[in-house]
1. Given a value of -9500 for helix-only ellipticity at 222 nm (-39500 (n - 2.57) for each DSSP H run of 4 or more, over all residues; to 500), calculated from one of I, II, III, which structure does it belong to?
2. Thinking of I, II, III, which structure, once Cα extents along the principal axes in Å is computed, gives back 33, 33, 26?
3. Could you tell me which structure in I, II, III was used to calculate relative contact order in percent (Cα under 8 Å, 6 or more apart) as 25?
Structure I
C-alpha cells in the first residue's frame with residue numbers, strides 16, 4: 001500500500017471512480033492529495049453510464065459525494081475519448097489514476113506517475 005505521498009493535483013479517469021463506487025472506498029486514502037482534476041470527458045462517460053446502466057443510476061452522485069471531501073477541478077470536455085484526453089494532459093499534470101492497462105503504460109511512457117485502484121487497494125506503477 002502506498003502511504004504518505006503528497007500531490008498537489010491528480011488526474012482521475014472513469015475506471016478509478018467506478019471502482020471507488022463499487023468498492024465503497026476512497027481511492028486516495030493514504031495520500032495527501034490537494035486537488036483532483038477530472039477531465040470533462042470522464043464526467044461525460046459517467047453521465048452516459050448513469051443514463052444507460054441501471055447499476056450506475058446513482059453512481060455519479062455517490063462518486064461526487066465521496067469526492068466532495070476533496071478540492072475538485074472539472075476540466076472542459078474537449079469532445080474526445082477520455083483516454084486521449086488523459087494522454088494530452090501528461091506534461092501539464094504529473095500524477096494519474098487509471099485502471100486501464102494500456103493507458104497506464106502510455107502515461108508511464110510519457111513520463112507520468114500512474115496509480116491504479118482496485119479491491120487489492122492502491123498501487124503505484126514504477
Structure II
C-alpha cells in the first residue's frame with residue numbers, strides 16, 4: 001500500500017484530511033488574536049467557512065462519507081478551541097506567537113499540497 005492510496009485519505013470518520021481541517025481552526029484562532037478580532041466572531045466565521053467548504057465538496061462531487069464531513073467541521077472547531085486555550089495557557093505573544101503562527105501556516109500549506117498531490121496520483125492510476 002502506498003501513502004497516497006485511497007484507504008489512508010478517505011475514511012468513514014477521521015482520515016488524513018482531518019489534519020488540514022484541524023489546522024484551519026488553529027489558523028483562525030491565531031489570526032483572530034493577531035488581528036485583535038473578537039474571539040467569538042472569529043469562531044462563528046471559522047465555523048461558517050468549515051460548513052461552506054463541506055458544501056463546496058458536495059457541489060463539486062468530492063466523495064466523502066457524511067460522518068467524515070461532520071468530523072471535518074468538528075475538527076476545525078476543536079483546532080480553534082484548543083489553540084485559544086493553549087495560546088492563553090502558554091501566554092504566547094510577540095515573536096513567539098508570530099513564530100508559531102508561521103509554523104502552523106507552513107504545515108497547513110505543506111499538508112494541503114501533499115494531500116492534493118496524493119489525490120492527483122490516485123485519480124491518475
Structure III
C-alpha cells in the first residue's frame with residue numbers, strides 16, 4: 001500500500017463531483033472515477049440495487065478501447081459528506097478480470113492506494 005499521489009486525489013474529486021451532479025443519493029449512492037492508460041478520466045454513477053459504479057466505469061473505459069490504470073469510488077454519507085470505498089467482492093472480481101493491473105484508491109488506516117491483487 002502506498003499513500004495517494006495528487007493524481008489519485010484528483011480521481012476522488014472527480015468521483016465526488018459526479019456524485020453531486022447525479023440525481024440524488026436515493027438513486028445514485030455511489031460514483032467511481034477511473035484514469036485510463038491515455039491519462040483521460042471517466043466517471044460513472046452506481047445505480048442503486050442494480051449496478052455498482054466500479055463496474056459501470058470499467059465498462060465505459062473498456063468500450064473506448066482503453067484500459068483502467070487507477071480507480072476511486074465514493075459513497076454519499078450526508079448532504080455535505082462522502083467517503084472513499086473499497087470495491088465490494090463483485091467489483092473486485094470485475095477489476096481482477098478486466099483491470100488486473102489497476103491501482104485502487106481505498107481507506108486502510110487513512111487513504112491508501114493498492115494494486116487490485118493486494119487489496120486488504
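1. Working: I: -11500; II: -26500; III: -9500.
It was calculated from structure III.
2. On the way: I: 36, 30, 26; II: 47, 25, 20; III: 33, 33, 26.
Label of the originating structure: III.
3. On the way: I: 31; II: 41; III: 25.
It must be structure III, since only it matches.
Bear in mind these aren't lab numbers, they're just calculated from the coordinates by the rules spelled out. Nothing here was measured: the structure is a model prediction, and the numbers come from that model.
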